[in-house]
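So, here come the structures, one by one.
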Structure P
Amino acid sequence: MRVLVQFFHPALEKSRVHRRLADAARGVDGVTFRDQYELYPDFDIDVDAEQAALLAHDLIVFEHPLYWYSGPALLKQWLDLVLEHGWAYGREGTALRGKYALHALSSGGGKDAYSPTGLNRRPVSEYLMPFQQTLQLCGVRWLPPFCVSGTHRLNDADIERAAGDYARLLGALRDDALDPNALGDFEDANEAARALPEHRRAQGGA
């Protein structure tokens, strides 16, 4: 599977988590990594280049922090401009049909905060529903997200474990060692990554 990571972070110099996740993604052979804020600091998106990148890959990973229950501003701009009617959706818009997408994101609040009884009242997956519906309208198969939660309380070892899980997930999807359709059997993509044989060996398991 040809994997494309579309990375959106407007303040990467301030990020501990996404600096490491981005390095992990770049380190997976065969994975294409595009830093959107580096490419388009003025928000002047090259639609043709972005559409060509999508066509050349089977799985699109949108990596970004969760900002106010959504994504950074450039991600919305990217969706508005790149997913054109007649290309990505509509009667003639079939360019992305059959591809896969997942979000790799971080949240300052922990899992408990993103629950019916928590501060934010809903799980992270519900805040991603506008993205999910947008991509499904384009015929893209939506996969459970990879989420690093409670980032303000993570230490370096925690971040390193998350980066390792992320790299293993991307590598397994790239190698067809993990069927993307099977991700729906897991609570999230993190759980799928932890179930990979490479992770169990790293943890000293069977």
Structure Q
Amino acid sequence: MNDELVRWSWITDHLDDIGAATVEHLKLTLLAVVIGFVIAFPLAVYAFRHRRFAPPIVFVAGLLYTIPSLALFAFLVAYTGLSTTTAEVGLVSYTLLIIIRNTMAGLDGVPSDVKEAATGMGYTPRQLLWKVELPLAVPGIVAGLRIATVTTIGLVTVTAFVGQGGLGILILEGLQRFFSTSIIVGAVLSMLLAICADRLLIFLEGRLTPWSKKRAPA
């Protein structure tokens, strides 16, 4: 019996498989976050502009967010099978509340005197939104994307139970075979992906808000 915690020879022999799993993990994450943002961003802006619709929008997004991931994936399998669609529907649903809440918080944080000054200069409500409110809300929006992205990277591993999962496949196979090396490789690479994605989004925020004072990353 081999008691090595990490079997380095296995890693070198399976670099292609590890690389493929990492690429799949990135694809599943990117697709979920992009689709989630495309759905959540306009909903957040609409809820911000029409406050009476904010509670039901947040409620539905919150309801989806509270469903346990394994239960949601198991439910979806009955309709979409062991497919990428099953994985993505579940992953996207968990991004909505995060992006909606942070986008609305960013818009709510725009100083009222700035908006009043813009209105006094003749800005229409549409111009006010796109030229003043949204640019100043970028930190809040990016904060939502950061949380959603890091959360999704972690949740992608769970989709291994529906035949997807990227690095989650390594973790699942390791658990099934009681093979610690596969588990550690999958877990460590997932963690590194989350850290790198978070740093990348912080860099993006800095590029989008060059006027803001430089601050230490959160």
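Derivation of every value follows stated rules applied to the coordinates shown; laboratory data play no part. All values reported here derive from a predicted model rather than from experimental measurement. Cβ atoms are built from the backbone, for glycine too; each structure is taken alone.
Given that helix-only ellipticity at 222 nm (-39500 (n - 2.57) for each DSSP H run of 4 or more, over all residues; to 500), derived from a single structure, equals -25000, which label among P, Q identifies that structure? Among P, Q, the structure yielding -25000 for helix-only ellipticity at 222 nm (-39500 (n - 2.57) for each DSSP H run of 4 or more, over all residues; to 500) is Q. Comparing distance in nm of label points 7 Å out along Cα→Cβ at positions 34 and 58 across structures P, Q, the highest figure comes from Q. Which one of P, Q has distance in nm of label points 7 Å out along Cα→Cβ at positions 138 and 162, as calculated from the coordinates, equal to 3.5? Derived from Q, not from the others. From which structure (P, Q) was log10 I(q)/I(0) by the Debye sum over Cα atoms at q = 0.12, 0.26, 0.27 Å⁻¹, for residues 50-129 alone calculated, if the value obtained is -0.53, -1.16, -1.19? Source structure: Q. Each of the structures P, Q was assessed by relative contact order in percent (Cα under 8 Å, 6 or more apart); the largest value belongs to Q. Sorting P, Q by distance in nm of label points 7 Å out along Cα→Cβ at positions 122 and 186 from high to low puts Q first, with the largest value. Suppose you compute semi-axes √(5λ) of the Cα gyration tensor in Å for every structure in P, Q: which one lands on 40, 21, 11? Attributed to the structure labelled Q.
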